[in-house]
Every structure is written in structure tokens, then in C-alpha cells.
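These are the structures, in C-alpha cells.
We did not get these values from a lab; they are worked out from the coordinates using the rules stated. It should be emphasised that the depicted structure is a prediction, and the values quoted were computed from it without experimental measurement. Cβ atoms are built from the backbone, for glycine too; each structure is taken alone.
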Structure I
Amino acid sequence: MPDFRVFCRPTDPASAQLTLSAGESHHLVVVNRARRGDPVVAFDGRGREWLCELADDRKQAAVLAVRSVRSAAPLPCAITLGQAIPKGPAMDAIVRKATELGAAAVAPLETARTQVHLDGDRADRKTEKWQTAALEAAKQCGNPFLPEILPTQPLAAFLAATAGHDLKLVASLHPGARSLKAVLAALPAPPRTAAWLIGPEGDFSPAEIEAAVAAGYVPVTLGPLVLRADTAATCALGVLMHELRG
């Protein structure tokens with residue numbers, strides 16, 4: 001795989017040339033120091049990739065000559081991560097790891113014990129920042145699919161939005177939480193859609209756990225130790241991806 005990856009959604013996917021945005025051009029030419037003739041992969045975040053050569057290294061409007069096009073098949077199960085927003089920069093790391101692990105969507109959640117509350121312009125700025133983090137991670141790891149970064153929402157809205165998912169899991173340290181293997185073994189067929197709920201510092205409140213269970217979420221253990229939110233999210237996505245791939 002060439003060292004250079006750029007994001008591009010051309011109006012004509014069959015075009016022989018791709019002109020990059022000012023931001024992508026600057027990153028490719030100025031930051032990464034790509035030069036004419038260098039191989040570059042452009043991707044649209046929806047599974048399509050263009051194998052290209054840098055034809056014009058303008059810093060604000062670089063042009064790629066397309067050599068071939070390929071499309072990647074999506075993962076067999078689209079996983080949505082419902083993540084209660086943690087303090088500090090941890091959410092950025094969670095978005096990056098979710099992208100690397102192939103999550104289809106990330107939903108930042110406000111819960112009873114969430115200490116970060118976003119609204120208005122601040123929420124929009126955070127969403128843009130997390131979208132940028134996902135894009136950077138996709139470039140780094142070679143994922144041709146960008147996860148959708150959903151707007152910040154309350155837990156109740158997320159539970160309603162995921163009502164139709166085939167598999168719904170909530171990470172839990174409470175007695176009675178089941179192993180992921182046992183939950184998957186009880187399914188009548190492999191899930192095509194799944195949702196993972198990960199709590200904030202201090203975990204979900206008892207009322208929130210009750211609401212999740214009432215909405216069809218199954219409490220699943222991630223082990224006996226108390227994990228940080230970013231560790232829990234990475235672990236939850238990683239083990240589910242592993243089990244679903246067999």
C-alpha cells in the first residue's frame with residue numbers, strides 16, 4: 001500500500017483525474033511532502049479507493065491521475081458504539097480506535113453521570129473534531145470506510161434509535177452479566193447490526209441499566225477489572241469483531 005492516503009469524494013467516481021480539497025492538498029504536499037509521480041491512494045470513506053499518481057502538486061489544489069479503482073466489501077456486521085462522553089481527550093482516542101477496529105458509527109452520549117455536557121456550537125465543534133479524528137485514523141490504518149460520527153444525544157434517544165438492531169450489548173460489572181461468547185451462541189443467526197453501550201466514569205446509573213435492559217440490551221462482562229472508558233470501548237469492539245469473524 002502506498003504511504004500516501006487522501007480523502008476525496010469526487011462528483012464523478014469514474015473520472016480519470018481527482019482534484020483534492022485545499023486541506024487534503026496541503027496535508028499531502030506540504031505536511032507529507034508528496035511529489036509528482038508519487039503513488040497515492042484516494043478513498044471516499046464509503047469503501048471505494050482510487051489508486052493514483054500525483055500529477056500536479058499544487059498546495060491548494062493537488063491533482064491525482066487515476067490508474068485503477070477498487071471497492072472494498074463492508075464488514076458483515078455494522079457495529080454502532082454508544083459511548084458516554086468521558087472527560088478530557090479520551091473521546092478523541094475512542095473515535096480513533098473505533099475507526100481502526102471498523103465500527104460503522106460512533107454515538108457520543110450524555111448520561112446521568114457524564115461530566116461533559118455539550119450543546120449548541122460547542123457540540124457542533126466537538127462533532128467536527130471527532131470527524132477529523134476518524135479521518136486521520138482511517139488514513140493511518142488503511143480503513144476505506146469512515147464511521148459515522150452521530151450528534152451528541154441522550155441515552156434514551158440512542159436506545160430508541162437502535163431498537164431494530166440484531167444484537168444489543170451493554171458493558172457491565174454487575175453480577176449476572178454474561179460472557180460475549182454465551183450471548184452470541186444463543187443467537188439464531190449471525191447479527192447484521194449490533195450496538196455496544198459503554199458507560200462514563202462511574203458507569204451507568206442503575207436506572208439507566210434498567211432502561212437499557214428494558215430496551216433489549218444484554219449486560220455483558222468485559223472481565224473482573226474496572227476499565228477506563230477508552231479501554232472498555234476498545235476492548236468491547238475488539239472482542240466483538242474477533243468473535244464475529246470466527
Structure II
Amino acid sequence: MSPPRYKRILLKLSGEVLMGQHQFGIDPEFVAQLAQEVKAAKDTGLEICLVIGGGNIFRGMAGAAKGMDRAQADYMGMLATVMNALAMQNALENLGVHTRVQSAIQMDTVCEPVIRRRAERHLDKGRIVIFAAGVGSPYFTTDSGAALRAAEMNCDALFKGTSVDGVYDSDPKINAAAKRYETVDYDTVLASNLKVMDASAVALCRDNDIPIIVFSIREQGNLARVLAGTGRQTIVQKGA
């Protein structure tokens with residue numbers, strides 16, 4: 001069976017992948033490599049929206065677990081996603097790819113506010129739109145932000161690039177016998193609490209019939225292989 005043809009996708013990257021081989025922060029060389037992969041995908045004719053987490057800099061839930069006010073910690077995490085978005089914008093524009101960063105927290109001196117119609121125009125003009133600051137409110141993850149933007153922008157699929165090559169029934173780093181899924185339906189993910197995305201993000205994708213493709217972004221060239229239907233991945237979609 002030939003792979004599905006996508007016109008517009010949302011690519012969600014975890015903030016941790018921007019660390020490269022470091023323990024914290026942003027690795028410019030690895031971000032440049034990621035930008036090359038995103039450019040290659042765009043050069044196939046895809047319209048691309050990007051959402052990047054902030055866990056390489058600050059994670060709100062981790063801060064809250066250490067005694068910080070949860071809302072305050074989440075706002076700090078949102079600011080971390082803006083930093084990552086600007087880093088990716090710089091790397092893409094170094095390759096000649098026109099991009100716009102839109103933030104759910106207004107900060108006009110560094111990026112645009114999230115305006116759906118403006119984002120549509122950017123995509124129509126061949127630009128990549130990077131959505132930052134999640135949904136702009138605490139208690140929501142960047143996964144929820146990615147699902148929201150994917151639905152809002154009428155994306156054909158949400159691609160989640162992580163450090164693992166798909167969805168497992170348990171953590172494969174801990175359990176060598178963990179079962180990997182080729183495909184799985186939304187309800188199984190929710191009922192079994194599989195660690196794909198948070199429940200609200202999965203439910204939003206389910207309700208809008210947006211497939212979630214989970215793959216490893218750390219493998220060089222893997223985004224292109226997954227888009228071609230040959231890369232190792234797990235597809236979360238409606239059951240038969």
C-alpha cells in the first residue's frame with residue numbers, strides 16, 4: 001500500500017532532542033541538522049507547522065513537583081518553548097527557509113501573536129510557521145498545543161518526533177520485552193495510558209480525525225523515510 005499523501009502537517013518535536021548529546025540547553029549543531037531535515041521535507045512540497053517543547057530548558061511540571069507554583073512554572077516552560085522556536089527559526093533561515101514564529105503569549109518585539117488567518121497566509125506563501133508558548137495558558141502541555149494547532153490549521157497529520165521509534169506498551173529503555181505497536185487506535189492509547197501524548201491531546205486528535213505518527217527524530221534522515229512510508233514509526237488512528 002502506498003503511503004498517504006500529505007499536503008500540510010504539524011511536526012511536534014520534544015525540547016529534549018534539541019540538546020543533542022548535551023545534558024541541557026540547545027546544541028546548535030544538532031538544531032542545524034534538524035533544520036536540514038525539516039527543509040528537505042518542505043522541499044517535497046509539504047506545508048509545515050512546527051511546535052517544539054521546552055523540556056531542554058525548563059519543564060513546568062518538574063518545577064511544580066519541586067514546590068513551585070504550578071501556573072508560574074508552566075509560564076516559565078512556555079517561555080522556554082519560545083527560545084527553542086527562535087533557535088529553530090534561526091537555523092532554518094540560515095538554510096534560506098522563510099519562517100515565522102507565532103507565540104500564544106504576546107511578545108511583539110521577538111515574534112508574532114498567534115493569528116490563524118495570518119498563519120494560513122504564511123503557509124500559502126511557502127513559509128514554515130513555528131507555534132510557540134503552547135496554548136498560552138498553564139496546566140496544558142505542548143502536546144495539547146500541538147494537537148490544537150494541528151486541528152486549527154487543518155493539518156492532515158501530526159508527526160511527533162521523539163527519542164523513541166514508536167509507541168510501546170511500556171518503557172523500552174527499562175523493559176527490553178516491551179511490545180511495540182505498528183498501528184494503534186486512539187481509544188487503546190487512552191484506555192491503556194500509553195505514553196504517546198497527554199490524554200487531552202490524543203482526545204483532540206481523535207475528535208478531529210488527525211492521525212498521530214510517532215517516530216525517532218534522532219535518527220538522521222528518518223523524517224524523510226517516515227514521510228515516504230518506509231521509516232520505523234507507529235501510527236495512532238481510528239480503529240477499523
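Here is how the numbers come out for the structure above:
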| read-out | value |
| --- | --- |
| Which of I, II leads on Cα Rg over 2.2 N^0.38 Å, largest value | I |
| Distance in nm of label points 7 Å out along Cα→Cβ at positions 193 and 217 - structure with the largest value, from I, II | II |
| Source structure (of I, II) for FRET efficiency 1/(1 + (r/R0)^6) of positions 65 and 201 (r between Cβ atoms, R0 = 25 Å, to 0.05), computed value 0.00 | I |
